[in-house]
Structure 1
Amino acid sequence: MMLEGASILLVDDSLETLELLGDCLSLSDCKVIKANTGNKALEMLKRNHVAIAIVDINLPDINGISVLDAIKQHDPTVAVVMITGYPEPNFVVNAMKKGASDFLIKPFELDKLMMVMMRVSRERELLVENKTILDSLEDKKKIELLNRRLQKKIEELTIMFHISNKLNALSIVDDVYENMVQIVREILEVPSCGYYVADKEKGEMVLLVEKRGTEGLPNPRKINLAKEFLSKAALSKGYVLKETRLFLPLIIKDECIGFMSVGGKSGNGRFSEDEIFLLKLVTEKVSTKIENRMLYESLYNSILHTLSSLIIAINRRDSYTEGHCGRVTQMSQMLAGKMALQDYEKQMLRIVGPVHDLGKVGIPDAILLKPARLSPDEYEVMKDHSIFGEEIMKGFEILTEEARIIRHHHERFDGQGYPDALVGNEIPICCRLIAVCDAYDAMTSDRPYKKPLSKKDAMAEIKRCGGSQFDPDVTSCFLSMQEVGQ
C-alpha cells in the first residue's frame, strides 16, 4: 500500500468501529492512534504527529465538526476524513468548509476507505509541499507555483477518478486483466501494457494479455521469474524496473499472483513519481477487485451447492423435473448463444435453468404428482411455484436477479401470463428464452396424462404462439435453431 508508516488518528465513540478500522490500517503498516471522545482526540493530537484523521461527526462530548476545526487550527496539513451513519446536508457542507478532505457514510466498504486514504494521503503531500513553499517564496512566485500545482492536482485527481470509475464499473463476468491493461493504455497513455501470470513452480512469468500501440514494443511471451521480482524490497516498494519496462505486482493476501508490465516509453524510458503512483493505484485497486471476486465466487458456489440439495429433493418427488430442467437449461444456453446475449445473461441462464422449477418444492404431492390434468383450482395452486421459487432464491442476497428470473419465467408476451401479467419487453430476456424452451420440452415429453407431440407438431405450436405467448424474435430464433438441429 502507499500508506506505510503514516500516523493516523481514529476518532469514534464505537469501540467496535475503532478496532475494525485500526486492524485494517495496521495491515498497511500504519501507526494507529485511537480516541473514543473528541477531547481525548485533541489531547492525543498535541502529543503525537498526525498525518491523517478519521473523525466521526457524532461524539459523546464535542461535535466532530469542532474536532475537525481544532485539528485544522493545530496543523492545516492534516488530512481529515469525516464519517457518519446519519448524514445531513448541513454537516457535509460545514465539514467541507472547515477543510475536510472527504466524507464517508456508514456502513462503507473497507476497500473504499483505503482508496480514500490513499487519495487524501496524496493530497496531504501536496499540502505539506505547498506550505513549505509558501513559507519561503515571494507572493508572486507563490501564486504562480500554487496555480501550477493546483492544475497538476486537478489533472491527477481527474485521472484517479477515471481509473476508479472504470474499474468499479466492471461486472462480475468482465475480464479484469483485459480491462486493467486497456485502462492503463487509454488513461495513462503508455505505448504498451501487459499482464503476466507468475508461475513460481516453473520460475517464469507467462504473458496472459497485452495492449500496445503502433510505437509500443511487444511484451515477451515468457520472462524468467528472477528473485528480484519476489524480493521483500521489491514487493514493499511496489514495482521492479527492468531496463525500460516497469513491473508492478498484484498481491492478494500477501501472495503475488502476477505482474502488470508497462513499458515502451519514448525518450529515456523513465517513469515519474506521479506515473508510478497512478500505476500502483491501478494494481492495488485491481488486486482488491480480484480478491472480492474470489470471495464472491466462493460464496456463489456454496449457495449453488445448497440449491442443488433442494433440487435433488424435488427430483426424488418428481423424476420428470430433473430431466426437464436439464433439457431446458441446455436449449436456453444454445439459444442465448444464437441470439448473442450478453455474458452475464448467459451466466444467469446457466444458474437459473437447472433451478427454474425450484418452487415446486412447496407444491403438495397430490397436485405435483397427479397422474391426470389439473383442475382449475389445482392449476392456481401450481402457478404459485414461481413465487415460491423466488422466495427461496431471495433468501440469498447475491441471487436477487436470479430470483426475479424464476418469478417471471411463466409470463406471456401478450400479458396473459403469471404471476404479474407483464407485457412484451417488461419481461426479462432470460425469462422469454426459458418460456419457449420450457414449453417445447413440456410438449415433447411423455407424461401420465398425455402423449408427447412430435417435434414437428411442437415446433408448429411454438410458431403459432409467437407474438402472443412467446416473444416473436425469440420464437423465430428458436425455430431456426431447431431446424438446423434436425
Structure 2
Amino acid sequence: MSTTPKTRFEDDVRRLIPALDEYRGSDLLVTSPIDGSELATLRNDTVVGVTQKIDRAMVAFRSWREVPAPRRGELVRRLGEALRQNKEALARLVTIECGKILEEGRGEVQEMIDICDFAVGLSRQLYGLTIASERPNHVMQENWLPLGPVAIISAFNFPVAVWSWNAALALVCGDPCLWKPSHSTPLTALAVQSLFEEVAEGFADAPKGLSQVVIGTHEQGNVLVEDHRVPLVSATGSTRMGRIVGQKIAARFGRALLELGGNNAIIVTPSADLGVAIPSILFGSVGTAGQRCTTTRRVIAHRSHFDQIFETLKKVYLQIGDSKVGDPLAQGTLVGPLINKQAFDDMQAALDKARRDAIEVVGGTRTLTESGGWYVKPALVKMRRQTEIVHDETFAPLTYVLPYDSLEEALEIHNDVPQGLSSAIMTTDVREAEAFKRFSDCGIANVNIGTSGAEIGGAFGGEKETGGGRESGSDSWRAYMRRQTSTTYFGSEKPSLAQGIKFEL
C-alpha cells in the first residue's frame, strides 16, 4: 500500500481521468492557480506523435463522413448526457485548474451541454439551397459536405467550453477533432476526452481517432497548424498568436477560425438606468478575474454620469477587493486568482503606465499572498481620456472609466482600439440603441446588458484584431463544411450553355 500523501485535489483529478497514468511524464508540470499546488506532471506529445494522431484522424474522417448526419448527432446527444451526469465534477475540475469561481465553472459546463443540444438539432438541418437556373431542364443545388479533421487550439480561461463550441458542430458536420488545450489547463481536456471515449465506445458508428487530445506547447500546436491534412484550425488566444497562426495557415491555403483579443467597452448614456448598468459593468469587469476575452475593460460614461459612476463602482470595487477575492471553490467568492505570476506582472505594468494620465486609481494590489496563488484586488482607473495603454488588452480585472460629451464622440472612443469583439450600450433611448448597433465595429453589440455572457445560439466572434471568426450558434456550422455547387441537366435535347453562349459545330 502506497504511503505517498495525496495532494489536495488528487481525488478530483482521478475521478474524471482514471487513465491519468498513461499521460504521465516529466515534460509539463500542471499546477492549480488556487494555491500553486501540483496537479500532475504530463508527457508532451512528440512531433511524430502529433503526426500520427493526424494520420488516425484522417482514417476516422473517411469513415465518419459516411455516417448520416442525424446519426452523428446521436453521438453528440449522448456526449451531452454524459456531461450532464458529470457536470458538478467537471465544473470543480475547471475551477481547480483555471481558477474561475465554481459558479462560473458550472456555467461553462452548462455551455457544453447547451451546444450539444444545439448540435443535435443542427444534425437534421444542414441545409443547402436549390437555386433557379437560367437554363431549361437544369437544376442547381448548393451542397454542404464534411470538411476533414479540425484542429482546436483552446485557451486557459475557457478550458472546455470553447472546445465544445467547435467539436459539437464539427462532429455533426462529419469532421474528426484534434484538440490542443492550453499547457496551463490540459487536465480538463483529458477529463472531457475520457468522457468522450466512454460514450464513443458504446456507439458502433464512432471510429477510433474521432476525438484526440494533443498535449504540449506551441511546438505541438505548430504541427497541427502546418499540416495540409488539417483543413480548418480554430485557434483561441492572443492577437500575437493569431498573427503567427493565421499567416501559416494562409500560406498553405487552409482555413483559420481565429478568436483573439478583446478590448470591450460599455457606453453609459444620460438616459441609462444605472440600476441595470452598474451590475452589468461589475460582472463584465471582474467576473473570471477579468480573464475573459469579453471582459469589460472600458466604461465610456457621459460626463453627466462620469463622477457618479466612478464613485459607485469605486465603492463596490473596494468591497470586492476586501471581502470577495479568494478561494474560487469557497461559497461567497466572486473573484478567484489570476492564472499565474505573468498575468499579475502584466497588470502591474499596465497600471504603472495608466497612472501617468489617471485622475485616480483604485485597487490593483496583490492580496492573500500566503495562499500560494496570484490573487489581486480589482483595479478601477478614472481617466481624463483614452491613452495608449487603454488600447492594450490587459488580461486581468482592470477597468478604465472614460468621459464623453456626445454619442458620436462615445462611438469614436469606442471604435478607436484595434480589437473588435464585444460591446454594449446602456440607454433607454431607442434611437441611441439603434445607432449604437449600427456603428459599433464589434462582432457583438448588446443593449442594456454587459459585454460578457454570450449564449450559444448566437454566432460568437469579432472583427479587426479579434480575428473575424465565428463559433457556436447561428450558421457557424458552415465553417466546418465545404460548399459545393452542383448543376444537373435532366432533359433529352442538347443542353444549353449559360449566359446564352452558342457553340455550334
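For which of the structures 1, 2 does the calculation of mean count of other Cβ atoms within 10 Å over residues 456-463 return 20.1? Answer by label: 2.
Given a value of 0.35 for FRET efficiency 1/(1 + (r/R0)^6) of positions 16 and 200 (r between Cβ atoms, R0 = 35 Å, to 0.05), calculated from one of 1, 2, which structure does it belong to? Value 0.35 for FRET efficiency 1/(1 + (r/R0)^6) of positions 16 and 200 (r between Cβ atoms, R0 = 35 Å, to 0.05) corresponds to 1 out of 1, 2. When FRET efficiency 1/(1 + (r/R0)^6) of positions 376 and 400 (r between Cβ atoms, R0 = 25 Å, to 0.05) is calculated for each of structures 1, 2, structure 2 gives the greatest result. One of 1, 2 was used to calculate log10 I(q)/I(0) by the Debye sum over Cα atoms at q = 0.09, 0.20 Å⁻¹, for residues 288-407 alone, giving -0.28, -1.17; which? It traces back to 1. Quick check: 3.1 is what I get for distance in nm of label points 7 Å out along Cα→Cβ at positions 144 and 424, calculated from one of 1, 2. Which structure matches? That value comes from structure 2. With FRET efficiency 1/(1 + (r/R0)^6) of positions 48 and 368 (r between Cβ atoms, R0 = 35 Å, to 0.05) computed per structure, which member of 1, 2 shows the largest figure? Going through 1, 2 one by one, FRET efficiency 1/(1 + (r/R0)^6) of positions 48 and 368 (r between Cβ atoms, R0 = 35 Å, to 0.05) peaks for structure 2. The value 18 for relative contact order in percent (Cα under 8 Å, 6 or more apart) was derived from one model only; which of 1, 2 is it? Answer by label: 2. Look at Rg/Rh (Cα atoms, Kirkwood Rh), for residues 72-191 alone for each of 1, 2: the largest one is in 2.
Computing Cα extents along the principal axes in Å across structures 1, 2 gives 94, 60, 43 for structure 1.
Using the calculated result -12500 for helix-only ellipticity at 222 nm (-39500 (n - 2.57) for each DSSP H run of 4 or more, over all residues; to 500), pick out the matching structure from 1, 2. Structure 2 accounts for this read-out.
Quick note: the coordinates plus some simple rules give every number you see, no bench work behind them. Since the model is a prediction, treat every value here as computed from it, not as a measurement. Cβ atoms are built from the backbone, for glycine too; each structure is taken alone.
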